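Scrolling down, you'll hit the structures one after another.
Every read-out reported here was derived from the displayed coordinates using simple, explicitly stated rules and does not represent laboratory data. Model, not experiment: these values are computed from the prediction. Cβ atoms are built from the backbone, for glycine too; each structure is taken alone.
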Structure I
Amino acid sequence: MQMPRLAWATDIHFEFASVDQIVAFCQTVIAAEPDSLLITGDIGQAQSIERYLRALDKALPMPVYFVLGNHDFYNGSIVDVRAAISALAASSAHLRWMPEAGIVRVGEETGLVGHDGWADGRCGDYAASRVMLNDYRLIRELSGLSAPARLSVLNALGDESAAYFRRVLPEALARYPRVIALTHVPPFPEASWYQGRISGPSWLPHFCSQAVGEALLGAAEAHPDRELLVLCGHTHGGAGVEIRPNLRVVVGAAQYGQPVMQDVIDVR
């Protein structure tokens, strides 16, 4: 009996890709013959993400389990995009937005959970950082804020994702020997690779979600006989880090204008 296969992609940024590149991406996924496609955020931008997700829904003959990334809210609002994506997924045959999908069975022994996640400003040195992501100009909830006010919003976004994982992971790990968690932002500094190395203190506040990391670590340590695999993106720097013997984080490498499939994962 063939094991289920999960294709994984991250930071595909279709807004920078040609139609031919998007078609080629879909053909690559189909050729891999996966049972599902996992996407860990940064699919498009606020004005285009629904169109791109509809295209995937139409082109791919399989469920698409996804979370949203920071770019998916550019030139728009987190609240508005989430509402639109929730409605789209509810009406779709294949699209499943993980914060609303709950615990998904993807194999006899494997469950899937996920939440968008956010760099929460707690790692590195936020106060001294002069990094100014486009997030802070192009996302309504973050635009025009002072540094302290922006940090408060970042903290809240990270805490929201952490609370979700704390709620669903105990049940998922009780139900399945192996759980795959999807999120956009690396949840540990060791996994926050940028331009070939671990991010420094100026970049870590914007490239790591400490709150989510604490939630994942707590769940893994409470279930030492279970395996937790975390898939994420955001930094575009590929990395694979073993945080604990039963907790591994894999960050996908990505380039603008070159959407690729990261891997195909066989699950039990």
Structure II
Amino acid sequence: MTSNAAILHAESLYVTFPDGDLGLRVLEDISFDVKANEFVCIVGPSGCGKTTLLRVLGGLLEPSRGAVIFEGQALARPRRRIGFVFQESNLMPWRSTVDNICLPLEITGASPEFIRKRCEELIDLVGLVGFEESLPRDLSGGMAQRVAIARALAHQPDLLLMDEPFGQLDALTRERMGTELLRIWEASKSTVVMVTHSISEAVLLADRVLVLSARPASIVLDLSVRLTRPRSLELTYTRRFGDLAAKVRGAIQST
């Protein structure tokens, strides 16, 4: 699924927040590349700075030092070519499924014809045919996150940043959403960087897993996941999968 070209480059990222005389050091000398169409998962101890790193990668937070290069240009603010999916779906409660999905296109003034066609494509892609007019209150947690993913894909972003998107779901729904995300990713051909607390989820989904140390976070493991695609949950029972998960777990425990 990946090409050799890097779509995203993080160069010696440092983040320190004001906190007394010395400040709170959150990120320390983080550098890595993400190739086009690559799926990268970021894991690490709770509170180590995973979300902070994702915010920096998306232009939502300026690093104290270092730079993010996105598609060959320094990133200083959010871009349309970068989509976000957060822990909460953050849907507008008074808007239907289709209206939530098409909101970003309405804001940018896309034509009604384009909006209708694009939303039909996205609803089919995320498996929500039949729920176009449902309000968020009538959707399950997993379905609401499907809407959020479709909304983030509305602009056909080159990079999709996901912050623990299934963290609020029960274990079985989370597993199903993981395999659904793989299907959506393979169909949309976006590049994905995803934060997760689940080691098995990271290994199942990703081409690479980046393990962060305790704060101030640095990269302690950059693990290539050489498992064949397409992948299914049955893969999690194999010895190769277990060996990779053990490497990630060991790296986290050593920090």
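Structure data summary
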item	result
Of the structures I, II, the one that 1.00 was derived from, the read-out being FRET efficiency 1/(1 + (r/R0)^6) of positions 73 and 137 (r between Cβ atoms, R0 = 25 Å, to 0.05)	I
Which entry (I, II) yields the derived value 19.4 for mean count of other Cβ atoms within 10 Å over residues 81-88	II
Read-out FRET efficiency 1/(1 + (r/R0)^6) of positions 57 and 201 (r between Cβ atoms, R0 = 35 Å, to 0.05), computed value 0.95, structure in I, II	II
